[in-house]
Structure P
Amino acid sequence: MSKSVHVEEIPYFHDSCELFERIRDLPRAAFLDSSVPQGSTGRYDILTAQPWTTDVPGLPPGAGEPETRQFFHELQLFQNTHYSGIQPVSSDIPFCGGLLGYLGYDAGKGLHNIAGSTSSSPFPSVQLCAYDWCIVQDHLLQRATLVFQSRVGPRERQDIKARLQQPPRRNAARFELDTTFTSSVSPQQYKTAFDRIQRYIQDGDCYQVNLTRCFSALYSGDPWVAYQTLRQLAAAPFSAYLSLAQDATLMCLSPERFISLHGHRVETSPIKGTRPRHADPQLDESARQDLRASQKDRAENLMIVDLLRNDLGRSCVPGSIHVDRLFDIQSFPTVHHLVSTISGELHSGRDAWDLLRDSFPGGSITGAPKRRAMEVIEELETHERDIYCGSIVYVSADGRMDSNIAIRSLLCDQGVVRCWGGGGIVADSDWQQEYQESYDKVSKFLTALEDSVRG
C-alpha cells in the first residue's frame with residue numbers, strides 16, 4: 001500500500017475553535033491549541049478526530065520499570081509498523097497523522113521504579129490514539145491545511161470536507177459547577193509535608209521537590225464551554241482539549257513545552273519561577289522585576305536546567321547539548337514565568353520514543369535529583385496526579401514530535417472536575433508562600449468556573 005500523504009488547503013480561521021466545533025462531536029476529537037485569543041498567537045494548531053484505531057499499546061496499572069520500558073518499545077514497534085516510509089510533507093506541517101494523546105505522571109513512576117507506585121486511580125495512565133487525518137492551522141502563514149494519509153478513502157475525505165464547510169452547530173450548551181472547589185490538602189497537612197521535605201533537603205537527600213495539591217468540584221454540562229471560558233482568560237501556547245475514553249475530557253492551558261523533535265533537533269523549555277499578574281501596570285512590572293532578580297527562583301531554575309541537560313544527554317550526541325536561553329521572563333495572561341531553553345542533536349538510531357522514555361517525566365514537575373524527588377512525592381502526596389505533570393504529546397507519522405508539561409490542567413470525569421497546582425520546594429522556601437503559590441497558579445481558572453455557582 002502506498003505511504004503517500006495527501007495535502008490540500010482549506011479556508012483559514014483566525015480562531016481555530018470555529019473549525020474544531022465542526023468536528024468535536026466525532027469520536028476522540030483532539031485540539032492542540034497554540035492560539036492566544038488576546039491577539040498574540042503561537043504558530044500551529046492541530047485538529048483531528050476519528051482515529052483509525054484506539055488499539056495502541058497501553059500501560060497496565062502499577063507497571064514497574066521493565067513493563068514501562070517494554071511499553072515504550074511497543075510504541076516504537078507500532079510507529080515503525082504503521083508509519084515506516086512516510087517522509088515529512090513540509091517543514092510547515094508538524095503533524096500529518098500519527099499517535100496523539102497523553103502520557104500520565106504514573107508512566108514516569110514506572111520508568112523510575114518508584115516503590116509503592118500502584119495507583120488507586122481508575123483513570124488510565126496513558127491514552128494514545130492513531131489518527132490518519134488532521135487539520136493544521138498555521139497562524140504565521142495564515143494558512144489551513146487538510147492532511148490525509150493514504151488509508152483515508154475518497155468518500156471519507158469528501159465527508160470530512162463537507163463537514164468543514166458547514167456552519168458549526170450552535171446549541172444552548174452550558175457548563176456549571178454544582179459545588180465550589182475544595183482542596184485535597186489543608187494548610188496544616190501541607191506544612192507537615194513541607195517540613196518533611198525540608199528535613200530531606202537539610203540531610204542532603206535531595207535539593208528540590210515539587211509538591212502539589214488537587215482542587216475538585218462537582219459539575220454538570222459541556223466541558224467545551226468551560227474550555228472556551230478558560231481560553232479567553234488564560235490561553236497558553238501548549239494548550240489542548242482532548243475527548244477521552246468513557247466520556248472523560250482533558251482541558252489543558254499549559255505554557256510549558258516538555259520536549260520537541262524536528263529532524264534531529266531536540267528542544268526543551270523548563271519553567272521554574274512564577275509571579276501572578278496584576279491589573280495595575282506598575283504592580284505588574286514590579287512583579288516581573290522581582291521574579292527577574294529572585295536568587296531563589298534562579299537557583300531553582302538552574303537545578304532543573306542541569307537535570308534536563310543530563311536527561312537529554314541519554315539520547316543526544318555528546319557535546320551537542322547547549323543552553324540557548326537562561327532565565328528568560330515570559331509573561332502570560334495570568335502569570336509571569338522564568339523560562340530557560342536547552343537544545344541538542346538526537347543521536348542517530350534514536351527516535352522520539354527513546355527521547356521521551358529517557359526524559360520522562362519532566363524535571364520541572366518532579367525536583368532534583370529526579371528519582372529521589374519522585375520517591376518523596378510518592379511518600380507525601382495523598383492525591384493522584386493522573387494526567388497532571390504528565391505530558392500531552394504527538395508523534396507524527398513522519399517522526400516529528402512535540403509535547404507539553406501537562407500543568408494548568410483540568411480533568412472532567414464522571415461528574416467531577418479536578419485541577420492541580422504546585423511548586424518546587426527548596427531550602428529557603430517559605431511554606432505559607434508555597435501554599436499560596438500552588439493556588440495562585442490556578443486561582444483564576446477556579447474562580448472563573450465558580451462564577452456559575454455564585455451566579
Structure Q
Amino acid sequence: MRKTCAGLAALLLCATSNAHAGGLYFSDRGVRPIGRAGAFVAGADDLGAIWYNPAGVADAKTSVLVDFAMLRFSSDYTRQLRVVDADDTVRYVRSPQVSGTSPVIPFPTLAASYAFGREKEWTIAGGAYAPYPAIATYPETVDGQPSPARYALGSFDGSALILLGGTIAYKPTETLRLGLGLGALVGFFQSTVTFSVSPPDRLVANAEQPEYDAASSFRVGPIFSPTANLGAIWSPIKELRLGASFQLPIVVSSGATFDVRLPNAAIFDGARVAGNEAHVKFVLPPILRFGVEVRPADDLRVELAYVRELWGVHDSIDLTPENVAIEGISGLPKRVPIPPIRFPRGFTDSNSYRLGAEYSFDVGGYPLDLRAGLAYETSAIPRPYLSLLTIDMDKVTLSFGGSIHIGQHWRLDAVYAHLFASSVNVSPDEARIPRVNPIAGNAPLEAVNGGRYSASGDLLGVGFRYIF
C-alpha cells in the first residue's frame with residue numbers, strides 16, 4: 001500500500017497545481033488579463049493585478065472587480081502498456097481510446113480596493129479568486145471493459161480550492177509603483193482512483209484483473225498554504241511601462257483521509273484497512289514575470305511579457321502515513337504497515353511568452369476596448385511523467401476580449417480564448433508512472449502512463465468593474 005500514498009500525492013498535486021500554469025493547468029486567469037493572453041505585467045492597472053503584479057493595484061482606485069470564467073477542457077488518451085511475461089517475453093498492449101470532459105463550473109474573481117492618502121498614493125485591496133483547473137472526469141468503462149484511465153483518476157467532484165489574499169500598493173510618483181501581496185491557498189481536495197492489488201503482481205492473477213481492483217476516495221485538507229508576491233512598475237515616459245513581479249513558492253503541508261474498498265477476490269475475504277490518515281507535503285514553484293508595455297497612442301497599448309515558473313523545486317512529494325496498515329490478507333503477514341515514502345516527480349522549469357494588445361475607441365458615446373493576445377507556453381512535465389493525473393503539454397493560447405464602459409463607474413468585460421495543445425506520445429519503454437499496488441511483489445510494476453495524449457480547452461468569461 002505504499003504506492004497508495006503516492007497516488008494520493010499525485011492526485012493532490014493535480015488539484016493544487018491550479019495555482020500555476022506550465023506544470024499542471026491549462027490557462028492563466030482573469031477575464032481582462034486573458035483577453036491579452038496573460039500579457040498583464042507592465043500594463044496591470046486594475047484589480048486583476050493582484051495575481052500578475054501587485055504594483056498595478058496602485059492604479060485600481062477605489063473599486064470592485066467581479067468576474068467569472070468557465071474552462072471547457074477535453075482530453076483523449078490511448079494507452080499503450082509494456083508487459084513482461086513470466087518467461088521475460090515483452091508484449092505491447094494497446095487499449096481503446098478514453099476521453100475525459102470537464103464540468104461547466106464558473107471560476108470567480110472577487111476583489112475590492114480602497115485608495116487613500118493626500119494624493120491617493122496608497123491603495124489596499126483584498127480578494128478571493130479560484131484558479132482555472134483542467135478538471136476532467138473519465139468513464140468507468142470503455143466498450144464494456146474497465147476503463148484504461150482507472151489507475152490514473154476517476155473524478156474530482158467535491159473539490160473546492162481558492163486563493164485568498166490582501167495587497168498594499170504605493171505610488172510615490174507617477175513614474176513608480178510598488179506592491180506587496182500576502183495570501184494563502186485554502187480549501188479541500190477530493191478525488192477517486194483505482195488501485196490494483198494482486199499480491200504480488202501476476203502471482204495469482206493478471207496485472208489488471210478487475211477482481212483485484214480497489215476503488216478508493218480521498219479527501220485532503222483543510223489546506224492552508226500561505227504565499228506572497230511583490231512587484232514594481234516603472235514608467236520613465238508616458239509611452240512606456242516596465243513591470244516585474246515575483247511570486248513566492250507555495251508549500252503544501254496538509255492532513256488527508258482516504259477510504260479504500262478492498263477487491264472482491266477471495267483472498268481479501270475478511271481483510272480490512274486499519275487507519276485512514278496521512279500527511280502530505282510538497283512545494284509548488286515560485287514564478288518570475290517580466291513585461292514591457294508600449295503606448296504609442298492614447299488609445300493603443302501593446303505588451304510583451306515573459307513568465308518563468310521554477311518547477312524545478314518540485315522534485316518530490318513526501319508522504320507520511322499515520323499508523324495505516326492492511327490487515328487479514330490471506331497468505332500475507334497479519335498486518336502490513338505503510339512506511340513513509342518519497343515520490344519522485346522530476347519536473348523542470350517552464351517558460352511562457354505572451355503578446356497582448358488593447359485598443360480603445362468610442363461608439364455612440366460608449367467607450368469600448370478591444371483586446372487580443374497570443375501566448376506560447378512550455379510544459380514543466382517531462383514526457384516520461386505525463387499522465388492523466390497531471391496532464392499538460394506545450395500549448396498556444398489565442399484570445400479575444402473586450403469591454404464597454406457605461407458612465408463614469410461601470411466597465412463590463414468579456415473574453416474568449418482557445419488553447420491549442422500539442423499531442424504527446426509517451427513510449428511505454430520510457431514511461432515512469434507505475435500502477436498503484438499496495439502489496440506489490442519484488443518484480444517492478446509496469447508503468448501505466450504510456451500512450452498518446454491530446455487535449456484542448458476553451459475559456460469563456462464575463463465580469464464587471466465598478467469605480468467609486
Structure R
Amino acid sequence: MVNFSHSDSGTPERVWEAARWPDRFGSLGLDSLAHLVVVSAHPDDESLGVGGLIARVAALGLPIVVIVLSNGEASHPQSTTHDAARLAQIRRIEVTDALAHLAPNAHVHLLELPDGKLVDHVAIAEKAIAEAIGDAGDSTWVVAPWRADGHPDHAAASAAAERAARDRSARLFEYPIWAWHWSTPDAAIWSGDTVRLFDLKPAERKAKARALALHRSQVGPLSDAPGDEAIVPADFRAHFARDYETLVEMKLSAAAADAQPGRSPKPGRSGTPAPADPNQTLTAGFFDDVYSSGPDPWGFESRWYEKRKRAALIAALPRQRFTAALELGCSIGVLTAELAERCDTLLGIDLIEAPLMQARERLAGQPGVTFERCTVPGEWPEGSFDLIVLSEVGYYCSVNDLRRLLERCRASLAQNGVLVACHWRHPVAEYPLTGDAVHAQLTHVVGLQRTVHHLERDFVLEVYEPRPALSVAQRDGLVP
C-alpha cells in the first residue's frame with residue numbers, strides 16, 4: 001500500500017527546475033566503476049531512474065546485470081480489460097525490449113516475485129543480487145530503488161540490495177522514482193552528504209526517452225476503460241527528462257553503523273558483528289552482549305536524538321488517554337515512563353531480564369505499570385489493548401517472525417485501538433531487517449489504516465488504527 005497516487009497532482013517539474021540542483025549537489029563520475037548491477041522492483045523502474053546511466057555504462061563496454069524483481073502485474077488493479085497474468089506477460093516483454101535498447105549486452109534476470117509483496121521475498125532477491133555482484137568488491141556498483149521512495153516494494157528492493165552489497169563489499173546507490181511526485185526540493189530527505197547527480201549526454205537522454213516509451217502499458221492507457229489509465233503520465237515523465245539523474249549513495253560500513261545513534265549498539269563481548277540472516281530472529285544472547293557494554297547501551301537517557309524522537313512519538317498519539325497499553329521491547333523503561341502518564345495500565349515486555357530490572361526500578365510505585373519477560377512473537381501477553389507501541393523492535397525479527405508479530409498486534413488491538421510504530425532507518429549490519437522494511441510490512445496488516453506518517457532521514461514514525469479511522473479533529477468535533 002502507498003499513500004499517494006499517480007493521479008494526484010504532485011510536485012510539478014518546474015518546481016524542481018527552479019531549485020537548481022546542479023548548483024547544490026556534487027556530480028558522480030564513473031572512474032572507479034568496473035561492473036554495474038541494477039535492481040528494479042518493477043519493470044520500468046530501471047528506465048525511469050537510471051536509464052541514462054545504463055546507456056553510458058553499456059557504451060563503455062562494461063558488464064551490466066539488471067535484476068527485475070517483479071513482473072509489475074499489479075500496476076492496474078482496477079482494470080477490467082487486463083488481468084494480472086496478461087499484465088505480467090506484457091511487462092516482461094516491455095522491460096526486455098527497453099533494456100535491449102539501452103544496453104544490448106546486459107544480462108537481464110526476471111525473478112518474477114509477486115508485485116506488491118516483495119517484503120515477503122527479500123531473501124530471494126538478496127541471493128540473486130549477491131550472485132550478480134560476485135567477488136569484484138567496491139569496483140561493482142549496485143543501483144537499486146530508494147528506500148525512502150514511499151513504495152513498500154522499493155523499500156524491500158533496497159533492503160535486499162543493501163544486504164547483498166554489504167556482504168560483497170560493493171558500493172550501493174539508490175534512485176528515487178515516486179519521491180519526485182510527493183516530495184519537494186527543500187525537504188529534509190535530500191542531503192548534500194549523500195545525493196549525487198549523474199550528468200547525461202544528449203544521446204543518453206534520447207536513449208532513456210526511447211526506453212521509457214517502450215514501456216507502453218505504463219506511459220499510455222491500456223484502453224479507454226476506467227482503470228486502464230496511464231501510470232506514468234506526461235507530467236510525471238517530465239521528472240525523468242532532465243539532463244541528469246539523481247542517485248543517493250548509501251554508506252555500508254559496519255563500523256560506521258556502530259557509531260550511529262538510535263538503536264545501533266556498541267559492540268559487546270562478541271566484537272564486530274557479522275551481517276545478519278534475514279531469516280533468523282535475533283536471540284537473547286545478542287542482547288545479553290549488548291547490555292554487557294553498559295546499563296544504557298543505546299543512550300536513551302543521554303542522547304538528544306532519543307529524547308526528541310520520544311517527544312515526536314508521544315505527540316503522535318491520537319488520543320489524550322488510553323485504558324490499557326502494551327509496549328513491546330520496553331528496554332530500561334525510559335519511553336515507558338512517558339507513556340505511563342497517558343495510560344491507566346501499561347504492560348512493558350522485553351526479551352531479557354537485565355533491562356527489565358532497571359525498568360522496574362525506574363517505575364517503582366507507578367500505579368498500573370507492570371513488566372514481564374516475554375519472547376515475542378512465540379509468547380504473547382493475554383488481553384486486549386487500546387494502545388500498542390512497537391518502537392525500535394521490528395527489525396530484530398526475521399521476515400516470518402515480523403509477520404507473526406504484526407498479526408499478534410492486530411489480534412490484540414481493541415476495536416478502537418492504536419498501533420504506534422517507530423524505527424531507525426539507517427542500515428545496521430547485525431539486524432535481520434531495516435526499519436523501512438518493517439514499515440513496508442505494516443502496510444499489509446489487514447483492517448488497519450495509517451493515520452500518521454512522519455518520515456525523517458533517521459527514523460520513521462507511523463500510527464495505524466482500525467478502519468474507518470477518525471482524525472483527531474473529527475474526534476474533537478472540529479470537522480465533520
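Comparison across structures P, Q, R (criterion: distance in nm of label points 7 Å out along Cα→Cβ at positions 138 and 314) gives the highest value for R. Given that P(r) over Cα pairs in 20 Å bins from 0, in percent, derived from a single structure, equals 24, 50, 21, 4, 0, which label among P, Q, R identifies that structure? Going label by label, the one that fits is Q.
Every number in this text was worked out from the coordinates using simple rules, so none of it is lab data. Since this is a predicted model, take the numbers as computed values, not measurements. Cβ atoms are built from the backbone, for glycine too; each structure is taken alone.
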